[in-house]
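Readers should treat all values here as calculations from the given coordinates under stated rules, not as data from a laboratory. Given the structure is predicted, the values throughout are model-derived calculations rather than measurements. Cβ atoms are built from the backbone, for glycine too; each structure is taken alone.
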Structure P
C-alpha cells in the first residue's frame with residue numbers, strides 16, 4: 001500500500017441491502033484481520049435507489065451476524081462521482097456490471113469496474129446471486145461466495161494486481 005493513501009473499494013449490487021453491504025462487511029473484517037484497517041476505505045452502493053437510507057435486509061444482517069459480521073451500512077445509490085472517489089468498483093453480477101459500465105464517465109473510469117466472481121476460487125458460479133427471494137439458503141450461499149472472494153480480492157490488491 002502506498003504511504004498516506006487509502007485504497008478505496010466500492011461494492012455494488014442492485015438495491016444495496018443484501019450482497020454489496022455483506023461484501024463491504026466481510027471485506028472490512030478481512031482487512032481488519034490482516035491489520036490493515038487504516039490502509040483501506042470500503043463502501044457499498046446500489047444501482048437502484050429505492051432502498052436509499054435503509055439498513056441491510058434483516059435476513060442478511062442475521063445471517064452475517066451469525067458469522068461474526070456486523071452490517072450497519074445505510075443503502076445509497078451509486079453515482080458517476082464514485083468513479084472519481086474509488087480505486088476499484090466491484091459488481092455482484094452481470095446486470096450490475098452492465099449498469100456500472102453505462103454509468104462510468106470515461107473509458108479510464110470503466111477500467112475500475114470488476115466482477116466479484118473474478119475472485120472466486122472455491123465456487124463454479126460466475127456471479128453472486130441475489131438472495132432476496134431465495135430463502136435462508138440463499139443468504140448462506142452469498143456469504144460463502146463473499147467470504148471466498150473477499151479474501152482473494154484482498155490478496156490481489158495487496159499484491160498490487162488490481163491497483164489502478
Structure Q
C-alpha cells in the first residue's frame with residue numbers, strides 16, 4: 001500500500017495550488033494522509049476527487065466549513081498498521097513521550113502544524129512523522145512531503161521529498 005503524507009498546504013493563501021510532483025504522487029497513492037491546515041474547501045474537494053482514499057483532519061487555520069467536514073483526530077488501520085492523524089502535538093520538547101501517552105494504541109502518528117519535517121520513534125515504538133509543508137517552507141531549506149509503504153502492519157520506505165523552488 002502506497003501512502004502520501006502531507007500537511008500545512010495552506011491553499012490558496014500560500015500557493016494557488018499544490019506542486020505538480022505532489023499531485024502526481026497523490027494520483028499514484030493508495031492512501032493520502034493530510035494533517036490539516038487546508039485553508040479552503042476547494043482543496044479538500046480536489047483531493048477527494050483525485051485520491052483513492054483520503055484521511056484528513058482540520059488544523060488551526062481551517063475555519064467552520066472544513067471543521068464541519070473533517071475530524072480533529074482521525075484513526076485508521078492500513079494493512080494492519082494502526083494510524084492516527086492530528087494537526088498539533090504541542091512543543092517539540094518531550095513530544096515523543098506526550099504522543100506515546102496520548103496514542104498508546106497506535107503504530108504511527110502523522111502530524112503537522114510546525115512546517116518542519118519530523119521522523120522519530122517514541123518509547124514503546126510509536127513512529128511520529130511530520131511531512132513539513134509543500135507550499136510554505138518557512139525557515140526550512142525546501143518545501144516537502146512524504147511517501148511511504150505499508151505492508152503486513154509495517155511501515156517502510158519512508159521518503160522525504162524536496163520540492164523545487166516555486
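Taking FRET efficiency 1/(1 + (r/R0)^6) of positions 28 and 100 (r between Cβ atoms, R0 = 30 Å, to 0.05) as the criterion, the top structure among P, Q is P, with the largest value.
Taking mean count of other Cβ atoms within 10 Å over residues 108-115 as the criterion, the largest value within structures P, Q is that of Q. Where does the value -12000 come from, among P, Q, when helix-only ellipticity at 222 nm (-39500 (n - 2.57) for each DSSP H run of 4 or more, over all residues; to 500) is the thing being computed? The value was obtained from structure P. Looking at distance in nm of label points 7 Å out along Cα→Cβ at positions 20 and 148 for structures P, Q, the greatest value goes to Q. Here mean count of other Cβ atoms within 10 Å over residues 36-43 is compared for structures P, Q. The highest value is that of Q.
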